[in-house]
Structure formats: structure tokens, C-alpha cells
1. Identify which of structures P, Q gives the largest calculated value of mean count of other Cβ atoms within 10 Å over residues 71-78.
2. Kindly point out which one of P, Q the value 26.5 was derived from, the read-out being mean count of other Cβ atoms within 10 Å over residues 183-190.
3. Thinking of P, Q, which structure, once helix-only ellipticity at 222 nm (-39500 (n - 2.57) for each DSSP H run of 4 or more, over all residues; to 500) is computed, gives back -3500?
4. Computing log10 I(q)/I(0) by the Debye sum over Cα atoms at q = 0.11, 0.16 Å⁻¹ gives -0.58, -1.41 for which of P, Q?
5. Using relative contact order in percent (Cα under 8 Å, 6 or more apart), single out the structure from P, Q with the greatest value.
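Just so it is clear, none of the values below were taken in a lab; they were calculated from the coordinates. Only a predicted model underlies this, so the values are computations on that prediction, with no experimental measurement involved. Cβ atoms are built from the backbone, for glycine too; each structure is taken alone.
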Structure P
Amino acid sequence: MASIHVAGGGEIQVGKIVCLLRNYRAHAAEMKSAPPKEPYFFLKPSTSIIHDGGRIAIPPHSKNVHHEVELAVVIGKVAKGVSKASAMEHVSAYAILIDVTARDVQDEAKNDRRPWAAAKGFDTFCPISDAVSAAKVPDPHNLGIWLKVNGEFRQRGSTSQMIFDVPTIIEYVSGIMTLEPGDVIATGTPEGVGPIASGDVVEAGVDGVGALKVSVA
């Protein structure tokens, strides 16, 4: 099973990865989409996980692979139908996640009105950093978030720009499916998503959580 390293030692076995769509208004605009009226999400397989120092593999299926940096929330105890008031009790840690997307595969599927799980689910399409205890991140809704490609900033924003905050996301998702220890929620990406190519070096970070560096093959 895929796992997340824990800062200071230990491992978290990963279950499902729940990813929010268009949870930043500026990103929704750059994707030519309206901001969602409720949290929209998709699932990403845990087999797509790689760690700091890993390598994103560009699949032969795609000629347009994009980066999307996100704050990841790690669930620590079972959450089923929880309220916003108690949602944060179910968070054990935070991490940095890059939601890698085969944009051309996604666009083709959208045009054909087909599911686009394949665009998000290739092996290596989910770089994730070491997890940091939630106790060390007192306010996950006011953190700088950024991504660089070959040393140049591509994405810079703040988690304060999220449309739906962490408690709202957990309440909504847990009302549909049970969240279990080791499940990960990727909370959406700020504007500036763009292509990566073989030979690139991608660095991402969230203030108070850490940084993540991977290469592209």
C-alpha cells in the first residue's frame, strides 16, 4: 500500500485521495468555469503517490501534463456524517500535494462527456510531502502556497482564498462517503496551473507545512 512519511518518523498508510475541484475562484476563472456552489470532488488512486525526490513520469497518452499545488488534509479518525463544528477533530496532519493532470486527456474526455479519472490517475501523478502534525498548523486557512518550475514561480496564493474551508469540505464529503484514517483530502489549487515537461524540476510548498521537490522524466 502507498504511504505518507511523517516528519520526525513514522508512516501513514493511505486510503482514498479526495480532490476538490475549482476551490479557488481565480483558478476556476482560468479554467473558464464558474465557481462551484458546493464542494465538487473526484478521487485519485493512492497508487499515483510518489514522495520528495521522486520523479513524475510523463505518460505516452499525453502531450500536455499540468501541475496543481494543493494543501492536503490527512484524516486521523473515522468521519461519517460529521458537522463543521466537529470536523477538525478528525484531522491528524497536513501535507503538500501536487495534483498532476494530463490536461489533454481530461479535455478530450470532457468533450466526449466521459469520466476523466484517467487524466488524474496515472502512476506518479500524486507527489506528496512528509506529513506534519495538525497540532503544528493552528490555522490551515491562512497559509501561503506556491509552486516553482525550474526555479521560477508558477503558482502563488494563500489558503485563505479557498471557497470552501476544511470543515465545510469534511462535512460535505463525510455526508456522502465515510472518511477513514489515512484518507487524504486535496483542497484545491490556486491560479497559475501550467505544463511541465521532461527534464523539469518542480518545487512546491505551503507555509508552516514544508516543501516538496520532484523531477519530471
Structure Q
Amino acid sequence: MMRSWGNRADTFVVDEPFYAYYLKKTGADHPVADEVIAQGETDWGKVVAKLTEESPEGRRIFYQKQMKHHLLPEIDRAWLASVTNCFLIRHPREVIASYIKKNDEPAFEDLGFVQQGKIFDAVRARTDAAPPVLDARDVLENPARMLQLLCDAVGVPFSDAMLSWPPGRRETDGVWAKHWYGEVEKSTSFRPYETREYEVPERLRFVYESCLEIYERLRILRLH
């Protein structure tokens, strides 16, 4: 999604701006953590200030890719009312299958569903309206339609530039790109959705069912 929006001439992209703060605060053992902390902003207040300023370089749209678990509880979320919030969801079976390739024992909080649900509820309460929700599967199955619906929902014109992009790394990618973005860097468009049967390990059954409850609650409200 970040590649899609970043390919628009009128859009400036920022990649996971709270990551350095999150790593310093939690001490999480992530790849290139020291480098992320050294090059990023570790004061969440300063991050918020930058995210709520005018869009950089005079661009019309300021696209901010956020990871829900990076917004730790102590971060005042009042600032979310000053930006347009959109939520991308993915079936927890697929999330767990992807996550356990790197971490075999994820906790409920590691997968981000509980944080996503809470942030969604906070935004909905402050704006008195349900923010746009996209399901990753819907996007992969019909990128043009779903991006058109999203653009309509946030009040910007759709652009065909969002459907394809040149391969490679971007200046706006975080320093963690060299570890995590291998497939992203090879991509030139949205990859068609592939139906796969992922088996959730029994030890993660409770985690899965807890995540599924939140996913299904948000999915009912998705654009489609």
C-alpha cells in the first residue's frame, strides 16, 4: 500500500515514524534496532508534531504508514483527530503464518489486533464516524476497485499511478528495509491473492481466536 500511494506525484510518504521510539521504549530485540534508534526520532511528541504539520514538499497528500503496536499506550492519541485515519486488516490466520516465520511464540499483543481494535474505537469515538477499513484480501483481488473506494472515502481523486510502480528501494523507506522489504523491492504491482490453507498451531489457538474476534468486528465495516 505504501508503494501504491508513494507512486502518486501529489503524495509524500513516511514509513513507520514511531518505530525508533517503540524500540527504545520497549527494548524489543528487532533486526537493526540500534540503527533504527540512532537514525529515528525517539521523542514521540516530536514525531506527532511532524505528522500533524503541513504535508512535506508542498504535496497535497501526506501518507503515513503506521504499525498499530508502535503506538504504545502512553502516546496521547488525541492527535489522531487531526489526520484522516484508514485501517488495513488481514485475516489472523495469514498474519500468524507470516509472523511465526520470524517468531515462533507470538503473544496476543505481538500481532497487533488488540491495538488496532482500540485505536479504531478511539478514532470512531472522537470523529463520531467509522473510519475507512480495507481488507488486504479485497485489495489484492481487485486493487483498482478498492483503491477507488478508498480514495472516495478520504476525498481525493483516484490515480492509475497507484496500480503499478517501478521496483527497487525508496529514499522514504526506513533503514529496516534491507531486512524486511526484499519482496516489496521486487514488486511492481499488487500481487494477485493466492488462496492457501494455513494451519494455526494448537498452542496458538487462543491467540488466533482472540484476534479473529477483533478482525471480524472490523471486517463488517470494511469498504466493499
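1. P
2. It traces back to P.
3. Answer by label: P.
4. It traces back to Q.
5. P
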